[in-house]
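See the structures that follow.
We did not get these values from a lab; they are worked out from the coordinates using the rules stated. Every value quoted in this text rests on a predicted model; they were computed, and no experiment measured them. Cβ atoms are built from the backbone, for glycine too; each structure is taken alone.
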Structure P
Amino acid sequence: MSLSGRERRILAEIERALERDDPELARRVAAINRIEAGGEPLPSQPYGDRLRMWALAHVWALFWAAALVILLLLLAVLTT
């Protein structure tokens, strides 16, 4: 989809205002635009092993919590 000259000028004006008001957001928008344009590949693992280990630990914690609840319910049923 191509933009008209007027639309490009409006978009450039918005981008300049964004750079002036919030430079950090402007950098992130520019990075997204570069990725979408094919100029820079996405990182293979943005968070890497740290996120994977965090998720794995929480999955195990949820598993053990569910097992404990099931055992307590079974104990409650058997003792009544």
Structure Q
Amino acid sequence: MSAMRLLLAVTLSGFAAAIGGLVYGVLAVGVPYPDPTPAQAASERASVAISGWAMGGGMVMTLVGLIGIAFIGVSRLVKSGS
């Protein structure tokens, strides 16, 4: 697998993880309970944390992939111009 394909896979996987975290947050938490029991509040906090980690990790993967793709593109331009 070439480096470009690997970085593209990382970028798309990161984007999918970020969207998945967003969807999970909306579906799992949605509108919070008006007066939750301690168990419901703990469940909401756990769901929000999971959603946040998924979105954050996905954004990091996406950024790493995009920076890597840009780096490879610039290095190819410089190499072809020499």
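A few notes on this one:
- Among P, Q, structure where distance in nm of label points 7 Å out along Cα→Cβ at positions 10 and 34 as derived comes to 2.8: P
- Origin of the derived value -28000 (helix-only ellipticity at 222 nm (-39500 (n - 2.57) for each DSSP H run of 4 or more, over all residues; to 500); candidates P, Q): P
- Answer label among P, Q for the case where distance in nm of label points 7 Å out along Cα→Cβ at positions 26 and 50, calculated from the coordinates, equals 2.8: P
- Mean projected area of the Cα convex hull in nm² from the coordinates reads 10.7; which among P, Q: P
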